[in-house]
1. Supply the structure label, taken from P, Q, corresponding to mean count of other Cβ atoms within 10 Å over residues 17-24 with the calculated value 18.8.
2. A value of 22 was computed for relative contact order in percent (Cα under 8 Å, 6 or more apart); which of P, Q is the source structure?
3. Ranked by distance in nm of label points 7 Å out along Cα→Cβ at positions 25 and 73, which of P, Q sits at the highest value?
4. Using the calculated result -34000 for helix-only ellipticity at 222 nm (-39500 (n - 2.57) for each DSSP H run of 4 or more, over all residues; to 500), pick out the matching structure from P, Q.
5. Can you spot which of P, Q the value 13.6 was calculated from, given it is Kirkwood radius over Cα pairs in Å?
6. Using distance in nm of label points 7 Å out along Cα→Cβ at positions 41 and 57 as the calculated read-out, with 3.4 as its value, let me know the right label among P, Q.
Structure P
Amino acid sequence: MNSIMAMAMGDLAKQDETNKLVRLRDHLIDHGINAELRDGNSALLVHTPEPGLPVMVFVGYGGLYYSWQNANKRYRADDPKGAAMALADHIKSH
């Protein structure tokens, strides 16, 4: 694979991760949780309902999982609705 194709593949992977974060953000909003894309659309900053530190969510493990809390918590990236529910539970329990 030449360098131009490698760059294009990297751009496609980054766009896929961004799309996954956008879908997660939309489902979090449905749960009444405010979230916004940050760091060049590579992370989702999820605000907690109570004063405190927000949660940063990334797409990792080759695009297979959403992860947060230093990757100690994760959820399948092919189910953004379920991930939003798991993340909402995590935020509300802390």
Structure Q
Amino acid sequence: MFNPSDHRQKRQQVFMGSIEALANLLALLTTFMATPEVYARTVDWVVSFASARYGAGFEDMITLGWFAMTGLLIFFTARATLATAIVAAGLAAATRFV
């Protein structure tokens, strides 16, 4: 039988899935554009900080680890921010037109 509640749930799942996909795509684009800039501005300080506290000889490993952490930090921050902003914009548009 047709259950309107199930139909509404399926529409919400499609909507939220689309928002999640859009947030992931935009976060990936943001990560691609921002990671090199943030990395270039911070890597020297991070390597000198780590070398001073943990000794020399780990610079290559620290550099690679910092690049990965920078990319992941930017991606997850952008995804959380964009997902929230997209939902808020959708709700604002829905309340305006309803």
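1. Working through the options, I get structure P.
2. Source structure: P.
3. Max of distance in nm of label points 7 Å out along Cα→Cβ at positions 25 and 73: Q.
4. It must be structure Q, since only it matches.
5. Of the options listed, only P reproduces it.
6. Traced to structure Q.
Every read-out reported here was derived from the displayed coordinates using simple, explicitly stated rules and does not represent laboratory data. Predicted model only: the values in this text are computed from it and were never measured. Cβ atoms are built from the backbone, for glycine too; each structure is taken alone.
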